[in-house]
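Engineer: Okay, got some structures for you below.
Where a number appears in this text, it was derived from the coordinates with a stated rule and is not lab data. In this text, all values refer to a predicted model and were calculated from it rather than measured experimentally.
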Structure 1
Amino acid sequence: MTEAELNDRTIHLVTEFRLGIEKLEAEAGRSTGLLEVMIRGLAETAKILFGPDTEVIITPIED
């Protein structure tokens with residue numbers, strides 16, 4: 001898998017996960033904090049996979 005394919009697949013998976021969390025939060029009527037936990041976890045995973053000097057850039061997803 002190329003880096004571009006990996007990036008595309010990661011974006012797709014994160015988006016699907018985000019939409020699922022947003023649906024759960026809407027049903028619960030409150031924030032669960034899961035999105036923040038997911039983002040921090042993904043950043044730490046990137047550093048484990050690609051090295052501690054890896055720069056993680058988090059940008060908002062526009063619907």
Structure 2
Amino acid sequence: MPYKTKVILECSYGLYQPWELQEAILEHNEPSTYSELHLRAIKAIGGAYVTYGAMSTEVLEE
């Protein structure tokens with residue numbers, strides 16, 4: 001896998017619930033769009049949250 005990207009998502013269980021930061025390390029064969037990374041990070045985190053907010057990414061390896 002030539003790419004490794006760290007994704008940090010803001011996550012919440014719903015209205016009036018606190019926000020938490022969750023991190024996912026994604027490995028992929030080709031560059032990915034913001035939307036693709038966002039969806040893959042949600043799946044990697046487990047999809048347990050109701051709301052996903054801001055996302056930051058950092059390329060770890062190319």
Structure 3
Amino acid sequence: MNTQTIKLCNGIGMLNIGLGVYKTKEEAEVKQAVKKALETGYRMIDTASTYKNEIGEAIRE
């Protein structure tokens with residue numbers, strides 16, 4: 001995995017890769033992917049209410 005980071009305007013570093021969850025329908029699949037991404041260090045997760053795959057629960061956990 002590419003572990004390069006970028007520096008944000010506030011000086012905080014963040015992985016230069018994110019997770020997209022568009023068109024992911026299975027709730028368990030979304031939860032697992034989000035949890036794994038967060039464990040790995042991802043901090044950018046592309047979400048929108050129009051995707052209709054609510055990932056808030058995975059982020060809260």
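Engineer: Kindly point out which one of 1, 2, 3 the value 58 was derived from, the read-out being percent of Cα pairs over 13 Å apart. Walk me through the intermediate numbers first.
Structural biologist: Details: 1: 70; 2: 58; 3: 62.
Checking each candidate, the match is 2.
Engineer: Separate question: Work out the source of -23500 here, i.e. which of 1, 2, 3 gives that when helix-only ellipticity at 222 nm (-39500 (n - 2.57) for each DSSP H run of 4 or more, over all residues; to 500) is computed. Each step should come with its number before you reach the end.
Structural biologist: On the way: 1: -23500; 2: -6000; 3: -9000.
The correct label is 1.
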